[in-house]
Structure I
Amino acid sequence: MTDTIMLTPIGVVDGGRADPVDDDWDSETCTIVLDAAQFDDQALMGLDTFSHAEIIFHFNKVPADKITKDARHPRGNTDWPRVGIFAQRGKNRPNLLAVSVCEILKVDGTRLTVRGLDAIAGTPVVDIKPVMQEFQPRGAIKQPDWSHELMKGYWS
């Protein structure tokens, strides 16, 4: 596979954390500001009728030499098993893309205010999608014990 995909950010994260420190992301509120050259008030119209949105964003601050393509211990914790990069949600991913489900607090023109976005101020946003129950997992979700331990303080 040699195709290159070009993504153009639709906006940027304004406010929230300045540093990518893990945990307690539910205490963070920030605003996604759409690029005025691409979008007007109609782009977010109706999004305020949903409680949550999926935000797809780019980990633009990760240095190229920190990108991981193989297995590692999540967060460097050797008590947890080595797992491949696609078996974890770390920021040092090959394409540096992330997705978070956030609570929608306010829509104001081309500005979307959310709670719980685990991105830092200045992060490029690639897409926004409303969360619909029908797109959520069908059936039980399975995950290993170490991942529950890792996530204990991530949102609270």
Structure II
Amino acid sequence: MVELFFSMEKKKITVYTDGACSGNPGKGGWGALLMYGDSVREISGFSPATTNNRMELGAAIEALEALKEPCMVDLYSDSSYLVNAINEGWLKRWVMNNWKTAAKKNVENIDLWQKILKLIKIHDVTFHKVKGHSDNPYNNRCDKLARDAIKNNS
């Protein structure tokens, strides 16, 4: 008997995200670019009362939730909060410490971090830090999408 194994290679997606806040807390917006091959999809959203960090996390969540199947994702963000929490192991330590920081304080935005944890179990995500408000056209576009979401809902 011959067994055939079909390996469906995951699609490789590039994602850029950014969040913005008018006041912190205040009105917030987020933007994301999802790129696959020659295809680029722009998404954005608004929150009437939020923080900059919530919008940064929200942008990553919305982008990952927009993917219709498990993918390999390179996610680029100018948020040190998001990227360092993953790459420096903060998120793992927070979970191990029952959502407490090293200073024994409650971790902020637990609801969003829990969503990110679920999403990175579905997708193979590599997080990359980019310099914000610089010469990266994709990051700049996400920043404009986020700011436009605030402007268009104010």
Structure III
Amino acid sequence: MASEQAGGLQPVELRHRFFESMFDSVAIRRPGFRIPKFGYENWVGFAAGPFGFYDVAFTANGAVRAGVYLDMQERTATKRLFDDLFAERLAVETAVGRILSWERLDDRRASRIVDYREVRDLDSLADRRALADWAAETVVKLMEALDDRLRSTAQVLLSRVQGGV
């Protein structure tokens, strides 16, 4: 493996190092957070629950996406959860401290609530760490604003769907 100082790291290794740095930053912000195992993919999902999971991903258009991926394995319940949260968009965005991208994804079972940041120079240690800190901060703020509600509301919605209500 090439050394970072020589500028010889492959994109897959740079992404892996980004995720290492991001999870270190999440763990500092959320004591007790268990860093998940992750490989060399372009995305990682974690802190899963009945609502779906939090995720951070490198997009095809040169950005990093950080947020929550809503997928309750049942389309109607997932869309209802998204719509309930969207109805409180201002409160959620105020708690997170930024305007988010609310993606209902009507052509898919899932939806997502995310933010995007352009990847400038993943090869630069300083840029990579700054991007990792941004992703960690985004996800942690979403967890703080939504996690309890996501878990409890998802359980209620799933029980209604399964019970035919």
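Bear in mind these aren't lab numbers, they're just calculated from the coordinates by the rules spelled out. The model shown is predicted, which means the values in this text are computed figures rather than measured ones.
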Inset, instruction - Work out relative contact order in percent (Cα under 8 Å, 6 or more apart) for each of structures I, II, III, then name the structure with the largest result. - result: I
Inset, instruction - Figure out for me which of the structures I, II, III the number 22, 58, 19, 1 belongs to, where P(r) over Cα pairs in 10 Å bins from 0, in percent, for residues 14-69 alone was derived from the coordinates. - result: III
Inset, instruction - Match the computed value 16.8, 61 of Rg and Dmax of the Cα atoms in Å to one of the structures I, II, III, and report its label. - result: III
Legend entry - Of the structures I, II, III, the one that -16000 was derived from, the read-out being helix-only ellipticity at 222 nm (-39500 (n - 2.57) for each DSSP H run of 4 or more, over all residues; to 500): III
